[in-house]
Structures are given as structure tokens and as C-alpha cells.
1. Supply the structure label, taken from P, Q, corresponding to mean count of other Cβ atoms within 10 Å over residues 52-59 with the calculated value 11.5.
2. Could you tell me which structure in P, Q was used to calculate Cα extents along the principal axes in Å as 62, 30, 25?
3. Given a value of -7000 for helix-only ellipticity at 222 nm (-39500 (n - 2.57) for each DSSP H run of 4 or more, over all residues; to 500), calculated from one of P, Q, which structure does it belong to?
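Nothing in this text is a laboratory measurement; each read-out follows from the coordinates by a stated rule. Keep in mind that what you see is a predicted model, and the values were worked out from it rather than measured. Cβ atoms are built from the backbone, for glycine too; each structure is taken alone.
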Structure P
Amino acid sequence: MFFLKDLPSQQMVGTYAQAYGADPDHITSALLMMRRASLLIRSLDAFFAVHGLSQLRFLVLIVIDREPERASLTPNEIAQRIDVSKPVMTRTLQSLQKDGLITLSASPSDGRSKEAALTADGLQRLQDTLPGYFKLLSGEMTQPSATAG
């Protein structure tokens, strides 16, 4: 996360940018983007918490759901689509299973492998969450950009 509450002044950015051969406008734009992204992530974290989810748990549900031609995905397939380690994915899937949002069952093609599928409750939780999620994202994109101090 980006924790600077107040962005550096144009003068400060210009001084550092000149010293290191960077474009001050690019630096300022990057700082603004990082600040907005951090605020959005905080808003999303709070939103997901109200729905009993985290960003990762939400992403797992949506990754499983976004492939309508398949009823389930292996944990490895889910991990490949989300940037987390295998142990983190394993714990997340176990947590989602414990909460009744997914099932983990033996793969029909390989009994040594498991597959994750949404339960009716998991699909409902996703459907209940998506409108607010898209509203937050849409609202972020319609806000005017802030300027550096």
C-alpha cells in the first residue's frame, strides 16, 4: 500500500527528478496513481469485509465463476490466475470450503487431484457482492484526479 497522506510538492518532485534524470510529470502521475490505488484498495477491503470476504477470497470466487464452460477448477489453475503462493491458495480454499462457499472434491480425471466448485451459497455471495464492487470501481473511475501539493 501507498501510505503517503500528502504527496510531495511539484518543486520537490522536480528537484529529485532532475537529479536522477526522470520526467517530473511522469513521477507526479505515478505518485497520484499509487495514492488513488491505495485508497481504492482500502475501500475494497472495507467493502469485502462487510460481505465476509477479502480481496483474495472474492478473487477465488470470481475466477471459478468466470469460466462458465467449466463447473470447477483445480487449486493449481486458480493459483495460476491469481498472484499468490500455493500455500496461501491452499489456506484460502480451505477457508472458503469451511464457510460453505466452495466444495473441494476429487477430480474425475485424476483422483489424486482436487477441484474447487462454487456452492449455491458461494454463487449467491458473489452475486450479492458484484453490484457494490462494480459501483466502487465505477465511482473511482468517474472521480477527477487529485493533484500533487
Structure Q
Amino acid sequence: MSAFRIDRTSPLSADEVWRRLTDWPAHAHQVPLTRISVLTPGPTRLGTVFVARTGLGRAAFDDPMEVVRWQPPEPGVAGLCRLEKRGRAMTGWAEIHVREAAGGTLVRWEEELRIGLLPRPLAPLTERAGRVVFGRAVDRLLRH
């Protein structure tokens, strides 16, 4: 199991940060070799299901996820989206926290991954990789 956390501050409003970070297809443009298909009709809500497919050809895997908590930010109330990973190759969860702050918005992305047959001693490596890949994705989503 690998767990990591990413904290960011953005000058954007909490609503705009929330919109960008929960635009699932936009994540595919930030994560190499990944496509995302949303399987339920929009807008995103509790029960939304989407699949991130990462890799090339036969060396690809699906990472199906379901939104199990959906609380958009409101004035004085932090937003929280929790995703449960329901795949064979990857399981775990991710949470996106969005909170207004003086002059902008605070973001916290927390994730816990279990990657199929990956040996436990490699967990620190996958934690670092997750922090880099998802940190870069969050930075780009908030910048564009």
C-alpha cells in the first residue's frame, strides 16, 4: 500500500478549483499515456463512475473509480470528493479537499493505492511517483 498527500494553494476561487479538479477527462491531459471515460451521464455527482486507462496496447490497465462522497465547496464549508478505486490492477481511494482561504483556495489531494502484484518493499517508490505525477497534474489543472 502506498499513501501520499499533495497540498497546494491557488489564487482561484474554491468553485473554480473544484470545477477543474473534478473534470475527470481533463486529468487525462495531465497524466502520461492515460485516457479517461466517464461511464455515467453528467454532471458529476455521488455515484459517478469513470475509468482511467493507462498504458499502451496490451501493456495497459484500467483504473475504474466511483464517486462515493460529493460535497462541493460552499461559502464557509470545505468541498470534499472521495473516489473509491475498484479495479483489479489498482485499489484504494483518493480524496480531493477544497477550502476557501484568505486570497484564494487551499487544495489537499490524498490518495492510498494498492497496486496488484507490486511487492510491499516498493511502496516508498510508488508513493514518490504518485506525489510527482499527481502533484504535476494538480499544478497543471490549476494553471490552465
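1. On the way: P: 17.4; Q: 11.5.
It traces back to Q.
2. Details: P: 62, 30, 25; Q: 44, 34, 25.
Attributed to the structure labelled P.
3. On the way: P: -20000; Q: -7000.
Source structure for this number: Q.
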